[in-house]
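Following this line, the structures themselves.
Laboratory data are not the source of any read-out in this text; all were calculated from the coordinates shown. Quantities reported herein were computed from a predicted structural model and do not represent experimental measurements. Cβ atoms are built from the backbone, for glycine too; each structure is taken alone.
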Structure P
Amino acid sequence: MEIKLFIAGCIFLVLAVIMQLLKKKFIKTKQANKAFENVYSWVDTLWTALIIASIIMYFIIQAFKIPTGSMEKTLLVGDHLFAMKFIYGFRVPFSDGKRVLPIKQVKKGDVVIFQCPPSALSPIEVAEGVKKDYIKRCVALEGDKVEIKDKKLFVNDVEMKEDYVNYADTELYKNFNLYETQEEYQEAWEKGEFASLPVAFVRDNFGPVTVPKGHYMVLGDNRDFSFDARFWGPLPDKYLKGQALVNYWPLKRIKYIK
C-alpha cells in the first residue's frame, strides 16, 4: 500500500510541475489564472500528502485491520490497530527486507506483523504475485527447540505459560509419525511442506524442530484455528514489518496489545 501511495504522489508531483510549465504559456487572463490556481492547489496538496503518508507508513507507523479470527481472543475480526514499523529497525527500500537502527530485537511474546512467506500462499496466489500481511505471536527465536505435545507448547523442553492462548476446539488429534528421521521432519517443515497436510497431522502435536538462523516461530493465539508457522514453516526475518502497538477500534476495545 505504501509503495502505491508513493507512486501516486510522484504522479501528482509530475502533474504539478507540468501545470506550472503550461501556466506560463497558456494562462493569460485573470479568470483563467484563478481557476488554474484552484486546481493547482489541490494537485500540490495531494502529491505532498501522498508522499508524506507513504513515508510514514513505510518507515514509522501503519494501520491494520484484522481479517480473520486467528488471534482471538487477543484480537477479534474487524479490530483496527496501529503497528510500530521502526521498532525492529527502519526498512531499507529495495533491499529485500534489510533493516537498520533497531530500537529493540524481536523477543518471545511480541505480537508481530509480517508479509506472509510464499509457502503460506496458494499456488495461484504465488503465480499472481499476491502479497498479504499476517499477524501472529512470536513464541521462539533462532536456535530454539520447539515442540507441541497435546496442544501444550514447549520451548527448549520447558512448557510455556500462555495465558493469552484460546483453545476453541475440544478435540485432540493424536500424534502422527510423518517421517522416519528428525532430519527429514526438520527439512520438510523448513520448506513449508506441512501447509499441504491435513490439519490433524500438525495442529496438536508438532515437532520437535529447531528454529533456523534468521527466522522466528510465530503462532496464532487462537491456536486451534490458526494457519501459522506450524504449517508453512519458520518466518524469515526479512518478512518482518513491525510490532502491533495498540488496538484503537472499536472504541470499547481500545487497548495496548500484549
Structure Q
Amino acid sequence: MIAGRHIFSPMRIAVISDIHEDIVSLQLALKKIDKAGCDEVVCLGDIAGFSIAHYNYHHHRNGHECMKLLRKHCKIIIPGNHDLAAVKRIPSVTRHFQFPDDWHDMAYVEKKFLAEGKVWLHEENELQPLFSKKDIDFINTLPEYRIMTVDDHHILFSHYLYPNITGMEIHFVETPEAMQAHFDFMEQQQCTISFTGHAHQPGIFMASRGKIIKPGFGKKKITANPICIASPAIANGRNSNGFLIFDSEKQQVDFKRL
C-alpha cells in the first residue's frame, strides 16, 4: 500500500501499540498522554488479539470501545497482525511465506499444514474481537505503514520490521544485523527514525546498525542515524506495559510505564 506523508513542525508524539482489547489500560494511557501535553498520538496496531492464555482481563476486553477511543485521539493508526487476521486481510509484504488468495477461507487444519510454523494462526488461542462492522471496514482502509515528516525528520511508523512489517510471520529480531532489511527500507523511504511495536518490549528498545539499547523505562537521547525504536505494549500481559513519547525538538524518547 502507498504510505501517506504528513508534514509537521516540532512536536511531542505519543506512540502506543499492542492494545489487544484492553480498554482499561488504553484509557489510562490516553489520560497520561493528555496530561503530558502531547501534540499527536500514533497507534501501531494490534487493537485486536485477546487470548485467554496470555491476558486476564476477559471481563473488560472491548475492541469496539478501544477503536472508538483510537479514532478520536490518533492522527495515525496502523493495523497489526491480529487486526489483519480479524478482518481477514492478507498482508502485502512478507519475508518467508506467500499467503494464498483463499487463506481466510481455508479450514484451520489446512492452514496449519501450509504454514509450517512460519506464520501466526490466530484462531489457535484467541477470541474473536468485539468489533462492529464499521470497525472492520475502517481497519480495511488502513495502510500497512505511514511516514510523518517532523522538523525535517522523516519518521516511519509500522507495526513491525520490514519485510515482516505487519508482524504476520513468526519472526522476532534480536540483533542489529538481523534488522538490516528494515534499515535498508528506511533508507529507501528517506527515513532516519522508525517506530514499531509487536514485540511487547518491556521498556526501552532502541536499535541502530551496530547496537541495541534495552531494557527498562525512562528517557533516552537519539544519537544514531538510522534508528529503530520499539514501543512497549498497552495490554496488561506478561511483560511490563506502557507507551513512549518522542520529543522531536529535543530528539529524545521517554518510555513511560503504565
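Work out the source of -6000 here, i.e. which of P, Q gives that when helix-only ellipticity at 222 nm (-39500 (n - 2.57) for each DSSP H run of 4 or more, over all residues; to 500) is computed.
Derived from Q, not from the others.
Continuing with the same structure: Taking distance in nm of label points 7 Å out along Cα→Cβ at positions 43 and 211 as the criterion, which structure among P, Q has the greatest value?
Max of distance in nm of label points 7 Å out along Cα→Cβ at positions 43 and 211: P.
Looking at structures P, Q, which one was FRET efficiency 1/(1 + (r/R0)^6) of positions 91 and 171 (r between Cβ atoms, R0 = 30 Å, to 0.05) calculated from, given that it came out as 0.15? Show your work: numbers first, answer last.
Numbers: P: 0.15; Q: 1.00.
Computing FRET efficiency 1/(1 + (r/R0)^6) of positions 91 and 171 (r between Cβ atoms, R0 = 30 Å, to 0.05) on every structure in P, Q gives 0.15 only for P.
Given 3.8 as the derived value for distance in nm of label points 7 Å out along Cα→Cβ at positions 19 and 99, which of the supplied structures P, Q does it correspond to?
It must be structure P, since only it matches.
Here's another thing I want to ask about it. Identify which of structures P, Q gives the largest calculated value of mean count of other Cβ atoms within 10 Å over residues 11-18.
On the way: P: 14.8; Q: 24.4.
Looking at the calculated values, the largest one is Q.
Where does the value 15.1 come from, among P, Q, when mean count of other Cβ atoms within 10 Å over residues 131-138 is the thing being computed?
Only structure Q yields this read-out.
Still on this structure: If we compute FRET efficiency 1/(1 + (r/R0)^6) of positions 107 and 163 (r between Cβ atoms, R0 = 25 Å, to 0.05) for structures P, Q, which one ends up with the highest value?
By FRET efficiency 1/(1 + (r/R0)^6) of positions 107 and 163 (r between Cβ atoms, R0 = 25 Å, to 0.05), the leading structure of P, Q is P.
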